[in-house]
Structure 1
């Protein structure tokens, strides 16, 4: 029967690949229609909501009202590990956390789609700001831009965060 013949074919498609491709195509369409900056803004909205949800999940699991500053770096690395990223802590001080990354959760689908990095910025920014009261997230290197890995700097103190440069600021909302 034709159904079994089709089902037996080696077609590289599963839910994970489908969803990564979906996000890639959506971000690409946004970048093409409204430009990189506006596309990043739209993706930021989704990332902020995801950050709130993921942060709440960790707070429930750890049975805390607010993550401790000592838990923040571990939570950020762990959440990326769970979605098949390969983030690691390069530096952790009271003023900032510097993370490296060897593998994007979007895998090859992130290449050429820098607006997708706003997911990382907003998820990290939202969780860090909810913990420390403030965060400025700078993505200094990104696989999406063709770099061999990512370097993400999360400033936790507005008095020591650089005034110049890129990045986005986040503030505790409650």
Structure 2
């Protein structure tokens, strides 16, 4: 069943991970996350919980962040989780002002055994379409480590242009990419 807040693409559903499921995942309760998502969730989510931690912290600061928060990337047919995608904030955060106003940054992970099948491209495209159609957002930022060639390739394929770099306190040097769709119909 498709939920009201799902983002749908041809093969995928991008389903919000509810606050209770974030907490369950951080507590190691994969079954509770599966019940909440109505999907099969691999151990990858529990083993690498950074996205859950990040989403829970942002929601504690700003409950209005919820629609922009972490979403499971689910295969429509099997309801299997193959990764996750999220925006880092609501649109136009202060930290993006040096690069672009009225922009929003996103991030994604496709689990290792599901890569090279176009899921990242489809999920990111669906996420950007939703932001544009639902909230009028037309500028998107992606920050990518210089050695992450698959993500750099995806950014280029989607039309992103490298506009700078910065040092992330956790991840080190990252290139900053921008896709400006704000003037397009």
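Structures 1, 2 were compared on relative contact order in percent (Cα under 8 Å, 6 or more apart), and the highest value belongs to 1.
So if we calculate distance in nm of label points 7 Å out along Cα→Cβ at positions 35 and 163 for every structure here (1, 2), which label has the highest result?
Values: 1: 2.6; 2: 4.5.
That would be structure 2.
If distance in nm of label points 7 Å out along Cα→Cβ at positions 99 and 155 is computed to be 1.9, which of 1, 2 is the source?
This figure was derived from 1.
The value 10, 36, 33, 13, 5, 2, 0 for P(r) over Cα pairs in 10 Å bins from 0, in percent was derived from one model only; which of 1, 2 is it? Of the options listed, only 1 reproduces it.
Please state which of the structures 1, 2 yields 1.1 when distance in nm of label points 7 Å out along Cα→Cβ at positions 51 and 67 is computed from it.
Numbers: 1: 1.1; 2: 2.1.
Structure of origin is 1.
Using mean count of other Cβ atoms within 10 Å over residues 19-26, single out the structure from 1, 2 with the greatest value. Once mean count of other Cβ atoms within 10 Å over residues 19-26 is tallied for 1, 2, the winner is 2. Each of structures 1, 2 was scored by FRET efficiency 1/(1 + (r/R0)^6) of positions 11 and 59 (r between Cβ atoms, R0 = 25 Å, to 0.05); the highest score is held by 2.
For which of 1, 2 does helix-only ellipticity at 222 nm (-39500 (n - 2.57) for each DSSP H run of 4 or more, over all residues; to 500), calculated from the coordinates, equal -9500? Please report the intermediate quantities before stating the final value.
Values: 1: -16000; 2: -9500.
Derived from the structure labelled 2.
Laboratory data are not the source of any read-out in this text; all were calculated from the coordinates shown. Note that this is a predicted model, so its numbers are computed, not measured. Cβ atoms are built from the backbone, for glycine too; each structure is taken alone.
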